[in-house]
Structure I
Amino acid sequence: MPVLVDTSVWIEYFRKGETGEILDFLIEENLVFINDLILAELVPYLRVRRQDRVVELLHHLNNPGLEIDWKEIIDFQYLCLHNGLNGIGTPDLIIAQNAKQHDCEIYSLDGHFRLMKDILGLRLTEDNKSWKGRS
């Protein structure tokens, strides 16, 4: 199953953090998806740091495209608010919608996705159990 890798994971990965083993596996197995919103959050910083090769590689990852359904985003935000989640930003809702549209899991270090998981029916890559043994 493809995995939409959120900005928070990439940032930690570039810092050589704890996400390295999981993300390396997902990259090697060609399971990583990215979208233009995540690229918009990552690329400017990488360009300032003159990481042109990394930017080029990110642009070559599977990118299913963003087809933003604003009515669905509004519905997602309503469901979050109705369930007491007041701090969910539109970018996170767009990422959630994009993952659902393309039948992807979401790999994120952002706690908002765990909070939205049951409300929006998201699938998350949360620990080794959900990625080991795939291919």
Structure II
Amino acid sequence: MDRLFLDANILFSAAYQANAGLTRFWKLARVTLCSSAYAVQEARVNLATEAQGRRLDRLARTLRLFEAAGEELPEGVELPEKDRPILLAAIAASATHLITGDVRHFGQYFGKRVAGTLILTPASYLRQRPR
């Protein structure tokens, strides 16, 4: 069973509009969805309407939340300060995958394992997932 850690941009996009495509993650069988209070809050501050906030709350209730354990990134990994808690929380969650659309900061790690966590875009994860 996969443990998917969802980055803030995934939470934001899933909550942005009713029936957003990324809500597909909440319908997957044999997965545990994880994130962090930090990621939920980061998504929340970027949502504009109460309806979006309610959708985020509904989605977040089903997540297992983890927080970063420590502040030290694995050797060879460099990320901006705001992205460090995301990767560290994914590692603390023992996530099999970190799902993120953040190409700018995580792009160099796409398709690579960092401390046991495979970093992928949503589309990449869904493509490689057995049907």
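What follows is calculated from the coordinates using simple rules that are stated; it is not laboratory data. If you're wondering where the values come from, they're calculated on a predicted model, not measured in any experiment. Cβ atoms are built from the backbone, for glycine too; each structure is taken alone.
Out of I, II, which structure matches 1.8 when distance in nm of label points 7 Å out along Cα→Cβ at positions 15 and 31 is calculated? Source structure for this number: II.
Comparing mean count of other Cβ atoms within 10 Å over residues 87-94 across structures I, II, the highest figure is found for II. Given that distance in nm of label points 7 Å out along Cα→Cβ at positions 63 and 79, derived from a single structure, equals 2.7, which label among I, II identifies that structure? Structure I accounts for this read-out. One of I, II was used to compute distance in nm of label points 7 Å out along Cα→Cβ at positions 23 and 55, and the result was 1.8. Which label is that? This value belongs to structure I. Rg and Dmax of the Cα atoms in Å, for residues 39-102 alone computed as 15.1, 44: which structure among I, II? Structure of origin is I. Assuming -10500 is helix-only ellipticity at 222 nm (-39500 (n - 2.57) for each DSSP H run of 4 or more, over all residues; to 500) as calculated from a single structure, say which of I, II it is. Source structure for this number: II.
Comparing structures I, II by mean count of other Cβ atoms within 10 Å over residues 71-78, which one has the largest value? Between I, II, the highest calculated value is found for I.
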